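Multiple structures are listed underneath, in structure tokens.
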Structure I
Amino acid sequence: MVLSRAATGSEENVCSTFGSRYVRTALPKYEIGESSIPKEAAYQIIKDELMLDGNPRLNLASFVTTWMEPECDKLIMESINKNYVDMDEYPVTTELQNRCVNMIARLFNAPLGETETAMGVGTVGSSEAIMLAGLAFKRNWQNKRKAEGKPYDKPNIVTGANVQVCWEKFARYFEVELKEVKLSEGYYVMDPDKAAEMVDENTICVAAILGSTLNGEFEDVKRLNDLLVKKNEETGWNTPIHVDAASGGFIAPFIYPELEWDFRLPLVKSINVSGHKYGLVYAGIGWVVWRTQQDLPDELIFHINYLGADQPTFTLNFSKGSSQIIAQYYQLIRLGFEGYKNVMENCRENMVVLREGIEKTERFNIVSKEVGVPLVAFSLKDHSFHNEFEISEMLRRFGWIVPAYTMPADAQHITVLRVVIREDFSRTLAERLVADIVKVLHELDTLPSKISRKMGAEDFGNMKGKKVERDILMEVIVGWRKFVKERKKMNGVC
């Protein structure tokens, strides 16, 4: 006996997800659909499409944390529906943020007494933190110029050409001239001597980078501070320093404690750090702390009372999740100084293993430094037959996402590959990556086009009747290299 559809139930009840009509027809992509679909089908369709994304654990382009302990994952999910801005409703979450601010400020040697409260705020990453710090510098500079009866309409900020794009955004969005110290081959960070020379009476601050995005190197903040102290004494300008410690702020205190870069230097007035990088929290949390309360102008702090109580706020956004703040507090109390030190030492050791493995190939120059963010930036010694963009492209076949990019102004002829060592990048993965790089090099070396290139144009010229094929082949080779280079030129540097 054949049962009718009414007897057997609806299609949604009898069909598996992949047997249902929802996966057999294209769903609308750019306008909302007319009708609903089952939750199981919606989940499976999205999950299947997301499989085409790269594996975050193998994304060696990014500094951002991709693994946390299951207990912290659970805390995140339990608080994912809390809006941090509702401080009156979630006072404990607000208290946890304040504890994080104080822990971080003291980690950076802020001049605070035992019972004194630090000045700082949690942000949605270092980009927002830098915007806030920059605004504070601009307003302090303007107030000082107004009091002196001097023009205050042409502020500028001095940085290296290696700064992250958020500094360019700050300058453009808030109408501040960006004066960049150009790089040079072999020196890929801001030269403090050149930076000090570029400072003038309109400079609101000099931004130093503790962990350059390009090669992980720490800029010499101590040297910059000493130069500016001398120049301030000569000119009376009192130019301050901001330290962009997005990458290095959670590294230097634990494995380079003797390095002077923080509030131990008198001209360092504010510091930002990314909790979602080596603060070991998932993407979405940054911090900015000021040396003293006087370094943050009162007029930038807003007070609201329409959420139940008087609440001070100094952020560019309003609503934001509480999860990452809670996750940061979890990491700070879970790991403590000892735990963070162990993680950073392990990252540094794995960086050494990877660096030595790459050096053994004898095919690359190492661009990164041993002291700095645990990463390896390296460039081919010989570009006659292949380039870094081709290596980056071919490594994707093994699952690795390794960025290739050109350096900024005055060093743009240098192309670099970069591997960031995060907490979840193990010794085994480091060894595996070296093995895969060797495979890629061998494959590139044995490609027909590369062998033909090695033969040289004169060899083709001696081949009777082959002139046309030679010209075509050389055009194909040159065209392909140009295509790859143009395609990868916009490869993101996180």
Structure II
Amino acid sequence: MEDMLLYSSLSLIVLLVAFKLSIQSRRPPKHLPPRSPSLPILGNLHLVKKPLHRTFHRLSQKYGQIFSLRFGSRLIVIVSSPSVVQECFTKNDIVLANRPPSLVGKHLAYNHTTVGALPYGDHWRNLRRITALEIFSTNHLNMFLGIRRDEIKRLLRKLSQNSCEDFAKVELKSMLLELTFNSIMRMVAGKRYYGYGEDVKDEEEAKQFREIMNEVFANAGASNPGESVPLLRWIDYGGLEKRITRLGKKADAFLQSLIEEKRSQKVEGNTIIDRLLSVQTSQPEYYTDEIIKGIIMVLILGGTDTSAVTLEWAMSSLINNLDTLKKARAQLDSEIGQEKLMDEPDVSKLHYLQNIITETLRLYLPTPLLVPHMASNDCTIAGYDIPSKTILLVNAWAIHRDPKLWDDATSFKPERFENREGHDAHGKLIPFGMGRRACPGQGLVQRTISLALGCLIQCFDWKRVNEAEVDMTEGNGVTMPKAVPLEALCRARPIMKNKVLSESMDV
């Protein structure tokens, strides 16, 4: 009897498999974008070489401006054409508004529930609305202007320590990271975590935060074949999931301690945590501690390293192009002078400074492949069939350097934005993405970069440490860092001695 039952079960399974295969064989084959030949199980993972944006650019020259790869079981479509990008984020914007699942999204983005990792839908729209109202609105960005001013003055004073009389060598990367991290964390929790002595009130807490952030940025960009090959994920190839799981718990405990500290204070403060706890009071079942921690994590990951990296690329480009630096300084001296430190409201008058930042973001955008999108349903892009769950990557780096789109495409020329060259076509200049999932913190990033870069130009003379040009090689990392951190010579200008050093610090 048992043998008969087993035989019947096996026969049924065989029939079901045969039926499924016969149905599939009747379906018309998908008209997928061109693709490189792949290996069994691994697909095209053997082609993955860093930096990815350069690898994808080389492949696009062979297969076209829209092509596909198989990363294990995942279908990846890479786009490097402005017209196709425009089609993706207009006609197909809602279909492509999802984010692909990942280890980082699971363990550091609270199981994909942050505004950056959430699937498109009502919950995402609510979170996007509250971040727009409570964090990124013009009114709230203006409220935190004093923090940005103060942190930039601290940076200027630090740079002037040995450069008041003559040129002194400085390493800018660490100073710029200190600027951006302290600016964000003072907005979030009212605390500085980078610096020494009285600048940091709790050194042990600051050390813990720095260690967590170093781990987060080191692991967030780590390549993980297990994301695409289930067998490797099951055995945790390389131990990445174990590391990220442990890191997620550490980061969560730290953020929870910040919330509890604010919650226990009798007088409500004016930090972002205070504001989110206030919203939580009216809707505690929705704005949970986990939602608040997710918003904080997005702010830290999106508003620190990206801004510091962009500033470092901008300063490197200016020091390699001294005529551009002189032109920017001349405009600052003409519009602002040496009797007043530039401020955020002055940026609108400094068109050449804005052009420098735009040109930096064109050549050295901190997210060269933007943030990945995932198709929620089948769709068509540029006449090709794109199945549901396909991951879409936009090679913005390749678009920004396409000689068919830009005159002298790889040269640093801010003057190109004095005419309409950079704005003639949608999808041609996209450092912050497009469509519904474009970067919500664009305003904050631009304010921070504009004020910091303007003050560095206004307050110091800059030159290279020797005759050799600054090395502009790209390193590996989430935000396309420089391979060699920027070292330069700086000398304080009169405004530093007569104005900035004599002023008291903002509170």
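So volume of the Cα convex hull per residue in Å³, computed for just one structure, reads 184; which one of I, II is that? The correct label is II.
Could you tell me which structure in I, II was used to calculate helix-only ellipticity at 222 nm (-39500 (n - 2.57) for each DSSP H run of 4 or more, over all residues; to 500) as -15500? The structure behind it is II.
Could you figure out which one of I, II the value 16.9 for mean count of other Cβ atoms within 10 Å over residues 116-123 was computed from? Comparing all candidates, it corresponds to II.
Out of I, II, choose the structure whose coordinates give relative contact order in percent (Cα under 8 Å, 6 or more apart) equal to 18 when calculated. The value was obtained from structure I.
Every number in this text was worked out from the coordinates using simple rules, so none of it is lab data. Predicted model only: the values in this text are computed from it and were never measured. Cβ atoms are built from the backbone, for glycine too; each structure is taken alone.
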